[in-house]
Structure P
Amino acid sequence: MPDNWKRPKELPETTYHIETMCGTLHFIMAKDDGRLVEVRALIGKSGVCCNIQLENFCRVMSMYLQSPEPRYKFIKKFKKQFVGSNCGQPFLWEKEKYLSCHDLISQWVVRELEKQI
């Protein structure tokens, strides 16, 4: 991202609906000029606490995505800190196995970032 990047009023986004043990995960990835710049998520029936955690997790990831740091640094950081996080629920499947909603979000973000470098 350029140092002077400012979030536009509108961003094209893609929303995914994934069934989990806690309800439907609504995961949104927004791009600016083809680059991932923002992620958001919430779970339909999980309650306030879980959604606050997901919201804060996505805000931190979005802050990284909007910074001018090179994408390869985020890939390394996200893989080390977030991929593989386990919530203790049975595995979540969406074409492949995920250990938690955080793990799914992290893996999808890493995959998207790898396309951009």
Structure Q
Amino acid sequence: MSVKYFTTSKDLTSNAGGASGDVLYTCPANYVGVVKTILVSNGASTTKKYSLQWYDALTTTYFTIADETSLAANTNDSIVEGGACIALQAGDKIVAFEEAGSDFHVLVSGEEYFKGT
């Protein structure tokens, strides 16, 4: 099984989740995506809240990973750590959104394993 690595980052703009949220990562067709790192940074001058969701393409359902998590001004948060991971099937997504007036930046990193066609 071949593996390739990915890292993507996004400045959040959405204030609502589900289909309105900012898509951080989508697992491509014929792959299993293994998210090993999610780093969140609050660039605002005050404490603000962010949320993360996993979209399950098979059931078309959004599941909460982090819900209205408060993060102090100019600090960072690590969501996936200590050897943990989030495994995604083709079409699954990691989605995020922020409280109004926020300045969040998110980095997602992991591995993609080719399953074949």
Which entry (P, Q) yields the derived value -12500 for helix-only ellipticity at 222 nm (-39500 (n - 2.57) for each DSSP H run of 4 or more, over all residues; to 500): P
With relative contact order in percent (Cα under 8 Å, 6 or more apart) derived as 48, matching label from P, Q: Q
Identity of the structure behind 1.00 (criterion: FRET efficiency 1/(1 + (r/R0)^6) of positions 21 and 69 (r between Cβ atoms, R0 = 30 Å, to 0.05), calculated), options P, Q: Q
Mean count of other Cβ atoms within 10 Å over residues 61-68 - highest-scoring structure of P, Q: P
Which of P, Q yields 13.8 [mean count of other Cβ atoms within 10 Å over residues 5-12, calculated]: Q
Which of P, Q yields 0.96 [Rg/Rh (Cα atoms, Kirkwood Rh), calculated]: P
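Throughout, read-outs are computed from the coordinates displayed, never taken from laboratory work. What you are looking at is a predicted structure, and each value in this text was computed from that prediction instead of being measured. Cβ atoms are built from the backbone, for glycine too; each structure is taken alone.
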